[in-house]
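So, here come the structures, one by one.
Read the figures in this text as sums done on the coordinates, not as results from a lab. Quick caveat: nothing in here was measured; it's all calculated off a predicted structure. Cβ atoms are built from the backbone, for glycine too; each structure is taken alone.
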Structure I
Amino acid sequence: MALQVLFLCVHNAGRSQMAAALLERYAAGRIEVRSAGSDPARALNPAVVAAMAEVGIDISKRAPKALDDEAAEKADVLVTMGCGDGCPYYAGKRYIDWEVPDPAGRPLDEVRAIRDEIDRKVRALLAELAP
């Protein structure tokens, strides 16, 4: 069974979606990847969709998803991004918290910088989890 990583943020409309899409690309099936939010938005952030398209990843058909206990229980690693107390704690799970700015309401050039920061963090995580 593949290692499972769950990316969490509040709205699942930006950071966690970018992280999941990037890890899916780099892991190439070696890791099962999911993303969710503690209070999901109605749709993805359009600037996030545009920034990901620039690096050849189409996330336009994705939708924010609510965190459910089953997904969290299956995950080996939970990566949180800015949800603080908004993300529940699951005992016995490995948590990693990434301090990454929220792309909501930011112009595309700032979203690109956030995407690139997440990209660096995702590559480092993959190198650790599946060298």
Structure II
Amino acid sequence: MITAALILGFSLVAMLQFFVSYCRSIIAASTAQPLSEQVREVTGIRDGQLRGEEFLRLLQLTSLCPDSGVDHGAIRAVRAYFRMVSFARTALRGVIPGIVSWTEAELTGCAHFAAVALDRRISYSRNLMAQQYSRTS
């Protein structure tokens, strides 16, 4: 029984480690992409002013756009990662003083990912509209 519990515990820790690595790689890939002027205008984001608190608002805007099916899984994963980091920030704020700055950087990365996803969906929407116009003309 103890052996089974240890195996389960190690498996869960390993799975969590892979999940965190996966989410951080998605976020890192999105931070390399600049935001279009259109997304900055729609969201009110200025250079260097993106904060982690804007993540949920950006996801709401993303959900208003048609889903291309490409980034749905990544959005769900980053949303879960955002919740996990937010929980760690709240739970460990008094115990680990440096956690606040690290979590803010992670949450800002999540917000940038959401802005990039919104940018992609706006672009996808424009392409859909252009295809509709070309078919009716």
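Could you tell me which structure in I, II was used to calculate relative contact order in percent (Cα under 8 Å, 6 or more apart) as 32? The structure behind it is I.
Computing distance in nm of label points 7 Å out along Cα→Cβ at positions 3 and 99 for each of I, II, which one ends up highest?
Values: I: 2.5; II: 3.6.
Once distance in nm of label points 7 Å out along Cα→Cβ at positions 3 and 99 is worked out for each structure, II has the highest.
Assign the value 13, 49, 33, 4, 0, calculated as P(r) over Cα pairs in 10 Å bins from 0, in percent, to the correct structure from I, II.
Details: I: 13, 49, 33, 4, 0; II: 11, 35, 29, 16, 7, 3, 1, 0.
Source structure: I.
Tell me which of I, II gives -12000 when you compute helix-only ellipticity at 222 nm (-39500 (n - 2.57) for each DSSP H run of 4 or more, over all residues; to 500).
On the way: I: -12000; II: -27000.
The correct label is I.
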